[in-house]
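Asks: Listed below are the structures to be examined.
Just so it is clear, none of the values below were taken in a lab; they were calculated from the coordinates. Computed from a predicted structure; not experimentally measured. Cβ atoms are built from the backbone, for glycine too; each structure is taken alone.
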Structure P
């Protein structure tokens, strides 16, 4: 078919693939479901538990006050996503492209220092997001969305990293009640090629392959209440993480200069949890969280917007989600501990926004987790964890950019379909040292 025909039908497809976030290193939308091997292996449940500094500082800073001893923890997670993108367009073929696996190593560090019986200082440094996507381009007759520019989008490269530092302070008001406050300092790096979240020129969309970085900040507060000797309740509030813009000095495919920016914040999270010990060596935990994507910069806007030079994508168009985390820990003896859990997340991406989220298929919903701990000495504990996010597949139509011969802008195109598929695996290890 003539290039001009492809151009009229597919050049605009690039605009839909512009936006993505830290979904690959996180399993509840793009929010990390847990932090550190102990917390991850319990499904991320930790708002009302006080087991380790990393999990406490991530889920509910007030629970640090109920840790028995000061500790320092080091760990790393190997995250392995598996995703594919399929598309079809009436009269122009169909096909599937698989992302080259880009494993991500996610570090974590946690610290809890008990100043006295009332005050505890905490700190964590966590990779709470990061991914790399590498979809190949296709020839005519293959996946229409992957045709080279200017006909389609061509090969896709992306790399996102997000690090969060959280110093915190917990105060135990009485033996049964504690409160906590933490400050979040965030750093993120983003590279995308090409980058269609900005206006194109006649040759297509510019490159964002040179990584841009942005700083963000926010805060977290929490409370933990010990109802009974073996039953605790917790509540946590994390503000949005407000970032400055990612900015690029780049160029279009024909060499024309391009300067563009994009802002992507991190959502507000409200959570509540409980922890129950039927016997001294057995802990059960459950958390419920609400993640506010709908009001978060970068996630709240949706669909195309028109400009004289062409349409571009405004935002992810995600919806708010609820998550449920269930976890258990059982101490076999003074040396060995077993852990397990389950985590469920709503899908934040409606079917009519799947087209705009091929870079961010944050659609996994069911996760099983497991782990174990070994006390090498009374002070030194080694922990491992594994979780699997089961494959999920979501589909939606191509969305019109309002071009000649197509439905009005932001309407579904009949006879078209785009399908995102994602599953995840993770292995992690953590060294925990408790001070006397």
Structure Q
């Protein structure tokens, strides 16, 4: 089996090699998932952190902060900061929510009152609540923004002055339309309400990008990495370009949740359009900046993901149990799966799920039936039980392989399947180039999950 990335620290076969027969700690189990994901996604570096039980429970790093000769370079450390991409929006929305609950910002007041003649008349009826929920009618990036990143802005007000001629896409409050420019505008609202520059109001450990020590960001093409071109993000600090280490981001969200759970309860109230309909998009509801849905483990989840050139990011928060998971990458093409990946990397550190069907580690099996989109194919399989964790290598098959090539630009010759609790596959993570996919054992012995919106079934059989 060939090594799937020129800068991979170890091949997948080494990750599955025999080791002492004792159970992995939850922390080492999470690290195994992180390492396996980095290898499959072929990204230079991944950082993760989990806040649990009122404290930072674990932080992990895999790979490199910067590559040299596209192979190896500066090892990623806990101190390295990543660009947060659109996870920056959660910080901005939370600052606005805190100002609101402190009585300093009316989130239902029109911008004509809050910002005066800084905004054109056409924008005057927009409210901060609508900006936070992407229902203000503001445009997202347009063709005229292709050169953004080539100009340095000294203030948020300067950016808004350049945006004044933009037309609204819809009347405020009538439709969900994702807009990073809307968050640039919301960050100006935060400035005026907070009485300080936006960057001066950021919580400890979170700052503007780049912030030293910063990771180098990489564009990914067919599993290969090249440095991202220079880009100035001063046009939207609050929408796309804050920076933090995984531990700092998880600690900010976790400690704030512990101190003020009512704040998150308020932000988790579903936003509504003018006609009273709840705002939703892509299978989740929209709150005050946060996306809302059930977590993979069944709890309520608040989250957001981010993607820009050279960056992938996710912050997932379980408000009822006070847990936070962060996953950050300096490259990759798997933003749609990154929230699930963050949850699954954190799974060994969270309470085990009860009531799952039993599925022993298939140590004697040599093949399996893999079904995606109704196409069933026999694939080779090999399983080991190492450190009390079931680890499986399997072929992706033609249907899944085609999906991976379409989404990531490549498909590995072998995928990994790693048990998440116990020594079997009652609950497992399929490690793919586009992220972790949860599979659960069924009463009929199959393992079932979803690859995006498509049902995925694995039936293991022994020769």
Structure R
């Protein structure tokens, strides 16, 4: 636990002032742990979904609040802290699901997308076999006016480097010039695109919105799966996409799932995505994990022995964010206890963390793939929503967790915000459907869909890392 309680309290008050009580209570009040260490603001989150959402949506607000209370520019590090997984309350989980569904907008006016500083650069990206193809394609797009990779669609589970590549492309393109002057590039999430589109419709200023986006040289859209089930936004994005591409300009996108695995996307959009370069990033292999840990250690200015880095690299086989979180936790503990970082300390400090991440496949990977397929969000899976589609998706995610990870029923329940018996019943329902190859039915905006249980589970299994 961090020693600067007064500083943390002042910081959280500043964050609440900037975000408002609704967002603060939903994302920060019970499910996070904050401390200031080694010139960074370190935010521990209850699970990969919450960590990813905070990093994608609130990093700039956190940096600004930290600057207000410390009068210094501090980087924000968001990582998964498994010890927090049981703290999220049902009401908080439901609030997260509602905010995600509404694009985190409150009941008032939606503000246009703010100009944000993009912190990732391509030269800082750690390249290895699982991401080499994606990096090469991103580097080609960043260097050349025209490439064969148009559109470039990068997909992979949470925390494997998609956002790093997209922001790296934008930062590289910003320094490029062509015959007509500087190259125009814009990075934003699909949620921000949706919010701006809705706001311009409300204010009847659609012409200005279209002029802004359709004249770009490079449009970079993160979290494309957020467009699921948003028909009007999908139609506007399709026209924007076609206009940019017809002018010979570049579109780059990233998503948690491959184009055909994103539920509730129009066939026109899916076909346009598939017409370019679609590349998947897998979780890092041991050698890449070691290089990542060495890079993080240098950034934290921590003296971590190679034997300790190798221990972490061999035992944590999930996302980059999990690797970083483990090392941040270890260095913070060593600093607070004033002990040197040793292999024995690492084994003791990371025992619980390793127990919950000691699998090539994590719950975060599973819920990301399942949610994207059914056109819901990971937050819906954690909520108390009981629509048929959400219940089916939640049950399948729990079934995969039992089959593909070492997590017990109680551990899955704590992660999902459910009790032990709910997980048991959900897994039994899926196993019964598989045994009889019963039809699984769910609802989409285009109407009801169904698929035999075995075919559905086989299709979803193919999408897991």
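Asks: A value of 2.7 was derived for distance in nm of label points 7 Å out along Cα→Cβ at positions 124 and 148; which structure in P, Q, R was it taken from? If you can, show how the numbers build up before the last one.
Replies: Working: P: 4.7; Q: 2.7; R: 3.2.
Answer by label: Q.
Asks: I've got another one for you. Compare mean count of other Cβ atoms within 10 Å over residues 28-35 across structures P, Q, R and report the one with the greatest value. Don't jump to the answer; show the numbers that get you there.
Replies: Details: P: 28.2; Q: 22.4; R: 19.6.
The structure with the largest value is P.
Asks: Suppose semi-axes √(5λ) of the Cα gyration tensor in Å works out to 40, 23, 20; of P, Q, R, which structure was it derived from? Don't skip to the answer; put the middle values down first.
Replies: On the way: P: 44, 20, 18; Q: 40, 23, 20; R: 32, 29, 23.
Of the options listed, only Q reproduces it.
Asks: With helix-only ellipticity at 222 nm (-39500 (n - 2.57) for each DSSP H run of 4 or more, over all residues; to 500) derived from the coordinates and found to be -16500, which of P, Q, R does the value describe? Intermediate values should be presented prior to the final figure.
Replies: Details: P: -1000; Q: -7000; R: -16500.
The value was obtained from structure R.
Asks: Let me ask something additional. As an exercise: distance in nm of label points 7 Å out along Cα→Cβ at positions 36 and 60, calculated from one structure in P, Q, R, equals 1.5. Which structure is it?
Replies: Details: P: 1.5; Q: 1.0; R: 2.4.
Source structure: P.
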